[in-house]
1. Ranked on distance in nm of label points 7 Å out along Cα→Cβ at positions 39 and 55, which label among I, II comes first with the largest value?
2. I, II: which one has mean projected area of the Cα convex hull in nm², as calculated, at 7.6?
3. Using helix-only ellipticity at 222 nm (-39500 (n - 2.57) for each DSSP H run of 4 or more, over all residues; to 500) as the calculated read-out, with -18500 as its value, let me know the right label among I, II.
Structure I
């Protein structure tokens, strides 16, 4: 969601504080994973997955398909 929010802010669809909210939530959750025990391979794997999810969210939001014009399908021409 943070990646999508970043693209939405850049396009003017969303306000900046919402993007900061998603980023802060992600950082807090990723820090909570490593808070209780020492940092190990699982932590690095989760952080890597979070970075990949951020990138995929940003990539997916940046390539939004234009909405199809279904007028002729819904209202066919009658002759």
Structure II
């Protein structure tokens, strides 16, 4: 058995058969898209969520760092 024997040749099909095939494909694809799971978006860590000690805040002010930069550094450390 050859591959070309398994499926009909779309180019040689009648225009009505081509239209029917495309319609069925679109409906099947629409159903597949509805079944596709949606993943929850990752939660963003806000700058206010970070708890810093007084020493860390002093170091931040001496180094000129902002809370946003500390969040980015922590993300780098996690990876």
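1. Working: I: 1.9; II: 3.9.
Structure II comes out on top.
2. Numbers: I: 7.6; II: 11.5.
Derived from the structure labelled I.
3. Details: I: -23000; II: -18500.
Structure II accounts for this read-out.
Computed from the coordinates by the stated procedures, all read-outs in this text should not be read as laboratory data. Since this is a predicted model, take the numbers as computed values, not measurements. Cβ atoms are built from the backbone, for glycine too; each structure is taken alone.
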